[in-house]
1. Please state which of the structures 1, 2 yields 10, 33, 31, 17, 7, 2, 0 when P(r) over Cα pairs in 10 Å bins from 0, in percent is computed from it.
2. Can you rank 1, 2 by FRET efficiency 1/(1 + (r/R0)^6) of positions 29 and 93 (r between Cβ atoms, R0 = 30 Å, to 0.05) and just name the one with the largest value?
3. Matching task: 2.5 is the computed value of distance in nm of label points 7 Å out along Cα→Cβ at positions 37 and 85. Pick the structure from 1, 2.
4. Ranked by mean count of other Cβ atoms within 10 Å over residues 77-84, which of 1, 2 sits at the highest value?
5. Quick check for you: by FRET efficiency 1/(1 + (r/R0)^6) of positions 117 and 141 (r between Cβ atoms, R0 = 25 Å, to 0.05), which of 1, 2 is greatest?
6. For distance in nm of label points 7 Å out along Cα→Cβ at positions 45 and 61, which of 1, 2 scores largest?
7. Can you tell which of 1, 2 yields 2.4 when distance in nm of label points 7 Å out along Cα→Cβ at positions 109 and 149 is derived from it?
8. Work out which structure the value 1.00 belongs to, where FRET efficiency 1/(1 + (r/R0)^6) of positions 5 and 133 (r between Cβ atoms, R0 = 25 Å, to 0.05) was derived from one of 1, 2.
Structure 1
Amino acid sequence: KGSELIPVLTIAGSDCSGGAGIQADLKTFSAHNLFGMSVVLSVVAENTARVISVHDIPTQSVDEQMLAVFEDIVPKATKIGMIGSCELMSCVAKNLSEFKPQNIVIDPVMFAKNGYALMPQENCDFFKQTIVKFADILTPNIPEAEFLCGFKIANEEQMIKAAKH
């Protein structure tokens, strides 16, 4: 049985360009010989130059996707990416509490590479209250870490301070 792939789950937005979101996660999982599964939270129309639109999936559909995954092939790790709305944050938090996945990696995707805000600023505190507590590993980039901790990060000392925040 050593040849069976390890199941992992990504919960995030779908990026039609294939360069980010669920598509990028599934490519990464496959490159590492993992069995990738996904729960789609949003459909993002974007390319390398800009984000055109973000459309959230209804929470009932998110609940159903989570149920479909966890009642069949329980993931050994779960990676969480973009969650733009407070409604989706509440939905994801409820499902994480219910299904209790292990080894949760949270990438707090707040901005696209071009600076487009994928998580409105007013949702940041709600994200910190509802989602961050589930993280075994949190992987913000510097702008996201600054957003989460509330201060500028300009050197290694400030990076360490932010990590402890």
Structure 2
Amino acid sequence: MAIIGAGLSGLACAHRLAQQGVNVQLFDKARGPGGRMSSKQRPSATLDLGAQAFTVRDARFASKVAEWQAAGCVAMWPVHSYQASASGWQTHHDGQVRYCGVPRMSAITRHLADSLSAFPDASLTLETPIASFEETGLGWQLMDAHGLQHGPFDHVVISA
């Protein structure tokens, strides 16, 4: 099974399939996992490029977030939300607890990527933008932007 994209959904898919004994090869174009949870390191700061926080509204997801908290890669987001009004900025409470990656959002996807090593038939290939894929008589063949072929695979999941 090939999975294109090592953001949260691609990594979650890889974990679920690997837990079922499926051979999984995950591909991402970036230098590290993350997708919309990626971060950029600068000399004076770290910038979260996509999502800066998230909420939990599902019991199954809540159990995953609790696991991530125990692993030290998630914490409650300590920042208040603000909303513009005619009288200026007002603190906005919508009743939702927000969470963030620690020390940055990409900590969550890095944790998931690192924990793929627990599965002998799961791998993550970075800096490999998949440019095209086609079905052949042997399965799905992927071609990356560097001209290298990967496969064949019985199935392809696109999570990019």
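Laboratory data are not the source of any read-out in this text; all were calculated from the coordinates shown. Small disclaimer: the values here were computed from a predicted structure and weren't measured. Cβ atoms are built from the backbone, for glycine too; each structure is taken alone.
1. On the way: 1: 10, 39, 36, 13, 2; 2: 10, 33, 31, 17, 7, 2, 0.
The structure behind it is 2.
2. 1
3. Working: 1: 2.5; 2: 3.4.
Derived from 1, not from the others.
4. Working: 1: 23.8; 2: 10.6.
Largest calculated value belongs to 1.
5. On the way: 1: 0.95; 2: 0.40.
Largest value of FRET efficiency 1/(1 + (r/R0)^6) of positions 117 and 141 (r between Cβ atoms, R0 = 25 Å, to 0.05): 1.
6. Numbers: 1: 1.5; 2: 2.7.
When distance in nm of label points 7 Å out along Cα→Cβ at positions 45 and 61 is calculated for 1, 2, structure 2 comes out on top.
7. Numbers: 1: 2.4; 2: 2.9.
For distance in nm of label points 7 Å out along Cα→Cβ at positions 109 and 149, the value 2.4 is produced by structure 1.
8. Numbers: 1: 0.25; 2: 1.00.
Only one of 1, 2 returns 1.00 for FRET efficiency 1/(1 + (r/R0)^6) of positions 5 and 133 (r between Cβ atoms, R0 = 25 Å, to 0.05), namely 2.
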